[in-house]
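Take a look at these structures.
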Structure 1
Amino acid sequence: MSIDFSKIPTPCYVIDEHLLRNNLNLIQQVKEAASVDVLVSLKAFSNWGIFPIFKEYGFGAAASSLHEARLASEELGVKAHTYAPAYEEKHIADILRYSSHISFNSINQLQRYMKRAGQHGVSIGLRVNPEFSDSAYDIYNSCKPGSRFGITAEQLGDGVPKGVKGFHFHALFEADSFALERILAVFLKKFGKFLPRLKWVNMGGGHLISGKDYDIEHLIKILIDFKNKHDVEIILEPGSAFTYQTGYLVSTILDIVENKGIKTAILDVSFTCHMPDCLEMPYKPVILGAMDERAGKPTYRMGGISCLAGDYMGDWSFDTELKAGDKIIFDDMIHYTTVKTTMFNGVNHPSIGIWGERSGFRLIKEFDYQDYKNRLS
């Protein structure tokens, strides 16, 4: 049963449970076929009201902060694999308490905290930088020259510091298995000599396993071959893949204005507040029932509800004229989007809900004035 958007109060993020479970099943198949550990990246999706579904599939968790590590413990029931560019003294004890693995970004950080990590029984790793990436977007390229992320082969020198059990690298963005294959060739050339001394390799995120044309069998073969040759545990963090193409941001047109022949539909959502990646990358999202600008078709720019002049995107064409009260449904608005939202301008945060094939719509979280007020004081 497809979602009945007429029954969705706006603004609202809506997760389609059927689509979500399709992704979870697929990723679980990779996990089991290749005998690897797969982690849910909380930086990509932290809507813990949905975590009971995730817990059915036996995934671990990847955290980038104390709060994410604690959330993994409290709501997923697992200790996190934690990495951050740097750790604060005031937080390190709690981070170690909530973590099973911790990766350090520099030798300085390793030397400062490794003794305490060892005392807590936490497996210690180093983030390494292969200085190679297939990412087409500079904002997501953690391996570009001058990057603050990870230790290069030159910096590491000839030895792995005592106590280090694993390497962690992250060099992909919404990539396929062939991009991973290319990264691994570089990684092995630069860091392969250290693998006999390690227990695990975390191959990071950016694996779009649930993408339409992703070659699952090729991925499984790569992972199995790597394990067989190097005798290490493999860890993956396919952040976007869990909730890729699993939900929507449903909005309502409040007004339509026109200036110099450009018609703008003013929505009850905001690009800067609720779809920040659209402006940061930038990229143009898909709207259900719309098409790219086409001559002879009713055409509109989409305008957000905030006062930021740049809070708009365009242009889309429709088969019929739009009017106030019509719903505009943005596709694929769950991964990363919900975790990056703001309450700029006091604009109300969209509700969060899930649609089940049998149960229909269920509201998980609704926001109000107190959420806005309590955020800053």
Structure 2
Amino acid sequence: MKIDRVRLFPIITPRETGVTNQHILVRLDTADGATGWGEMSDLSHLPLHQIDWPALERQLAALLVGQDPANLLRLEDQLLRAFPEESYKYSRSGAVRQGVDAALLDLVARAQGVPVHQLLGGQLRDKLKVCYPFFALRSVEQARQSLVRLAEKRAEGFDLIRVYVGANPEADVVFLQGVADQFAGQVAVKSLDFSNALDWRRCWALTERYTDIVEVMLVESVAPAHDLDGLAEFRRRSRWPVSEHVFHLFHGWQLLRRGSVDILNLSPYLLGSLSVCLRLVALAEAARASVLLGTTQELSLGTAAIAHLGAAARVLDYPSDSAGPRLYTADVTRAPVQYEAGYLKVPTGPGLGIEVDEALVAQLAGTGWSFGTNFAAARDRTPT
């Protein structure tokens, strides 16, 4: 079995909050008719430049056509050399590598008639607890609107939330007080996510203030990116576990060696493949650390890849963040991934277990950027 063709499909999907987000779907075909799909997810982040997808399609074809898709480690190595690690939370290189990696896994697993998690070592769990995100609040009015949306999401079965905080402390207090008053016993807060926007001292002061209102499972990104010392200072004082996004394998080792975190936040769309995520799971297991699976807010295809990763991960101590398909109002699959009572169910069919609807791909085709030069909106994922 050899890869015969590589195709990319840029699409735009709207979110329930009113913004639109760019994704690129990857399709790999073999000469004997096998097909695999992957997703470069949610590319509408800073930096401002976007991917030149026709050029990328040609480059990937030059790398992949004629290759055996089952030689996953060799292809992972080639992709890593072509699209190196960037040490940035919204890595374009990581998204490219993961999109191709998911398509390769989908293709090979479909050819073998097994789910992707069988290629990763087997299935330890058939569902993952997940949380619903509430993005940074810039005003008290936004906070009140978010409480209305929380009631809607609670009705859909979500009983756990992640809250991006620090943009406007007064708005944060209004929202968290509303959670405590209106949803006591119904909704829990998984994490306060400071998004690396504040120094550790301000994160500490706000965490102390906010946790007087609500209990939380953990706090995240409580110092500027790459500030390992600041993270470690926060963690030494903290009575809550501290989590941080991992940029690459060596970064995960640095975080654990320096005592900067309790939890590695692993996202294949940052790290570049499911395999490297599993290596970091093994690193966390050896260090007696914890793991959660992060997100860049994927569509159903990308979320299915994370579900298979979660099915095979030996360490998965905290709820995951993969609620993307419930944030978007359109998708590209015949049926979306399934959520039940706040859990993401691991697809059971061959490959990723998700069928792409090419008619929907055509309807959503396009490229674009919905934030103009409003960098706060791009960072916060909110309308301009």
Structure 3
Amino acid sequence: MQSDNASYDTLIIGTSPLAITEAVYQKSLKRAVLNIDNRGIIGGAWTTIKHQGIPEVEIGCHIWEVQKWATDFLTAFYNLQLAPLDPPPRLFKKGVSIPYDWKMNLSTSKYIASKCSRLKFKELKAGMKSPARRLTLLPSKYLYPRGGAKELYLRVLDKVKENDLNVRLNTSLETIDLTGSDCKVELSNEPNVLNSDRLILTSLSDIKKIMFEDGTEMSPDTKQVDYIHLHLLVTGSIPRKFSYHRLMDDDTIHRVSDMTFQVREELNDGQVLISVGIHAKTYHAKSQKDLLDSIFDKLKKRKLINKDAKLDAHGFNVFPSYYTRPDLLSKIEELSKGKITILRSTSFTFSFHNRKKQYQTLV
């Protein structure tokens, strides 16, 4: 990593795979770039965790939406070994199970009906180019790194080193001042002011206050959302093989992943590793012991572990993330007059597809 300076061509908030890829792209344009992150580790939500008695593994349940260009790019750029999730992910609601990507059919059908009913055919044609809108009959092939997020995380670290990227950790964004000719950014530690020609944020950046050139001030209603997961190392078989379940009918669990394939060589015979996403409201309302007992029982009832399964180790993990409304993000870009770019980053593969024009020059 390079030494720190007070002025940069491009300042990027975050060190997620998307933010690091953006840094490589900006540096390819011969720009001086700095990434800052309020956490003490590179990787954003794609970092790993090591619970006592459990192999190092990704912090929670992840899935990559189907988008071929993005998948091909990530494979080439980060030198990943991808494999299809087997069986494909599924979604559950009111006792009914459907392929996970069929949810796209519903949202896309609603979008088409809405535009057609108002005779907005040009908008429909443009909107259907979004990777988030598609119709499918057969379950799609969902790809994921063989080593899970840990594999991706290690490749991100490689990119930082290979490109000699400049990164500052444990640094929070306080105020963005656009009233001058450049971007003046106030930070939580020394040096507490940085200048840059352009500022690149993601949809998940924690934005406190922005002062614009026309005198407008904005304190976006950025909300903290805690992603809470429980990792379970269990001795016992899985009665019904699964990869990823999204549960729409449970007040405790909202998703479950079988992560055994990511760490198989580090497990004993008969062990499986499962990650469970927990609703924040339920997590904060119950003790961890009660939650553990309840979730273990629910997994047995759903036949995700067998009835005589034995719990070998477990660990809870809370990962805070930040969300600003899409309309406010668009307003920030508009008022900044080109000084701020927002990387839309709520869907991993779609985020890369959105930068296809820029990133295809990197591979």
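Derivation of every value follows stated rules applied to the coordinates shown; laboratory data play no part. As the structure is a computational prediction, the values presented were derived from the model and not from experiment. Cβ atoms are built from the backbone, for glycine too; each structure is taken alone.
Worth a mention:
- Given 2.4 for distance in nm of label points 7 Å out along Cα→Cβ at positions 151 and 327, calculated: source structure among 1, 2, 3: 2
- At a computed 21.4 (mean count of other Cβ atoms within 10 Å over residues 79-86), which of 1, 2, 3: 1
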